[in-house]
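Novice: Next come the structures, one after another.
Every number in this text was worked out from the coordinates using simple rules, so none of it is lab data. Because the structure is a prediction, the values reported are computed rather than measured. Cβ atoms are built from the backbone, for glycine too; each structure is taken alone.
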Structure I
Amino acid sequence: MNQGITMNSGPAQSDKRIDELMGLLLRSGVLLAASVVLVGGVVYLARFPFPAFNYRVFQSEPQSLRTISGIFNDAIAFHGRGLIQLGLLLLIATPIARVTFSVFAFFYQRDWKYVVFTLIVLGLLLYSLLGRG
């Protein structure tokens, strides 16, 4: 009876380890994103403690924050708004990283049907973010 348990514990241990790594990936991504947004908020408030906004006139974000490269440039320059936007990009990237990790996990387990399904989901996610309509 003990032999049957040890024989079945191999794949179960592998599944448990993959679940633990996936949880760690998601927690790390959310904590990293929150930390970057927090630092960006502190930097922004330190530089502009009392912003004078005219709420009757809509003002869009600056041109530099409309592209990923612009966001990275502002974040590297340690501008508050750039750091906040970078944190939001990291938050968006977290579930995409999880789906990507799932592709490799299913590939490692040789579960070809789920590799294909997960690649379809990843393709749809990337198309919805990067596709031009």
Structure II
Amino acid sequence: MPLNSFAKPEHLYGQKTIGHLFAEGKSFIAYPLRVTCLLAPQEAGQPPVRVMVSVPKKRFKRAVKRNRLKRLMREAYRLNKHPLHACLVVRGQQAHIAFQYVADEVLEYAYIEKKMVKALQTIQEKAEQP
């Protein structure tokens, strides 16, 4: 698998899995992202991190804007996921993460990426706690 890929097995999908994430997971804000994370022991054959991105239709009526924001969030995650992956593999843990866009306007990629890095560092710190 390529180093910077975001393959299908890394995508979080399925009504039960997502429902469990939002019911049991812990949330925090790294504006403009609301991050919900659930840490669990590593399952065999599963990647260490599974991610979903979401942009609300209530705030962005046009699909063009929603799709652009989702692309920006996925790209920021894809380029900055490696430290979190390494930490979880060493600890034998798995993370399910949902990134939700909460700002009312389309922000620049550089700002979104900066906040994505901050969110991933926060998740890594939570994973390193006993």
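Novice: From I, II, which structure was relative contact order in percent (Cα under 8 Å, 6 or more apart) = 27 calculated on?
Specialist: Corresponding structure: I.
Novice: Separate question: One of I, II was used to compute distance in nm of label points 7 Å out along Cα→Cβ at positions 27 and 107, and the result was 1.7. Which label is that?
Specialist: II
Novice: A value of -27500 was derived for helix-only ellipticity at 222 nm (-39500 (n - 2.57) for each DSSP H run of 4 or more, over all residues; to 500); which structure in I, II was it taken from?
Specialist: Derived from I, not from the others.
Novice: The value 1.01 for Cα Rg over 2.2 N^0.38 Å was derived from one model only; which of I, II is it?
Specialist: Considering all the candidates, the number was obtained from II.
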